[in-house]
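*Asks:* In structure tokens below, several structures.
Quick note: the coordinates plus some simple rules give every number you see, no bench work behind them. All figures in this text were calculated on a predicted structure; none of them were measured in a lab. Cβ atoms are built from the backbone, for glycine too; each structure is taken alone.
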Structure P
């Protein structure tokens, strides 16, 4: 499982060193790399096994609404295979860097079955929004339902 968050830097070519704790999770996978797609202004990174599960769930959906077709088109169509190099880096394609506004400073955030890559500024805004929303009764109740 992917947990925790940390600040990192992209090199000038758009390569990102994956932290050792995340590489340890990836080593349990049969393929040394990630599938990376876009959502919520960030990049979502999955092992090949987790990505396969997502694709199967999407294929098995009975729902064929306009929203689901659009989601498939953008999320699946915007996905890239990003192999790890010998230094434990991935090359983030330019279109994904542009979408997520990645420049030099990035934040990696573990979210259990995947991790996300955020532009530092966008992550700080997201974290601030969460802190503000947590004061809202609805979100507090949803979190409390988890037993936290």
Structure Q
């Protein structure tokens, strides 16, 4: 599969917001659906670098990055494209432009994502609590 990664443009935001809501509703089954619908892609990614992944011109995922802290804030992939290298390609591109160490938070109940990060050489640095539940702070230092 040919995956193209590029910076998202404002004209992509409506499609990215739809993807954001759809994947959150499918993944975060333990959260209130109304609260998920109130989440806003625009507000939740304000001032972040957003990279989109496309396959045959279709946006199939994105990653948002808070550059000052080398922090990956969001990584979402359409369900039909999960486990096909899209998430890994987005992570690799993000890591290539960031200073190590790179960090991200992952909700513990999102066991597929937790396993994905562990498989891709991220290590658990600490744990914490957010309004969405317990999370793991993962770190990647390039090794």
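*Asks:* With Rg and Dmax of the Cα atoms in Å, for residues 71-110 alone derived from the coordinates and found to be 11.8, 34, which of P, Q does the value describe? Intermediate values should be presented prior to the final figure.
*Replies:* Working: P: 11.8, 34; Q: 11.1, 31.
Derived from P, not from the others.
*Asks:* Computing distance in nm of label points 7 Å out along Cα→Cβ at positions 15 and 79 for each of P, Q, which one ends up highest?
*Replies:* Values: P: 2.6; Q: 2.1.
Structure P comes out on top.
*Asks:* P, Q: which one has Kirkwood radius over Cα pairs in Å, as calculated, at 15.4?
*Replies:* Numbers: P: 16.5; Q: 15.4.
Derived from the structure labelled Q.
*Asks:* Quick one: helix-only ellipticity at 222 nm (-39500 (n - 2.57) for each DSSP H run of 4 or more, over all residues; to 500) came out at -9000 when computed from one of P, Q, so which one is it? Don't skip to the answer; put the middle values down first.
*Replies:* On the way: P: -11000; Q: -9000.
Computing helix-only ellipticity at 222 nm (-39500 (n - 2.57) for each DSSP H run of 4 or more, over all residues; to 500) on every structure in P, Q gives -9000 only for Q.
*Asks:* From which structure (P, Q) was relative contact order in percent (Cα under 8 Å, 6 or more apart) calculated, if the value obtained is 35? Walk me through the numbers on the way to the answer.
*Replies:* Values: P: 35; Q: 19.
The read-out was computed on structure P.
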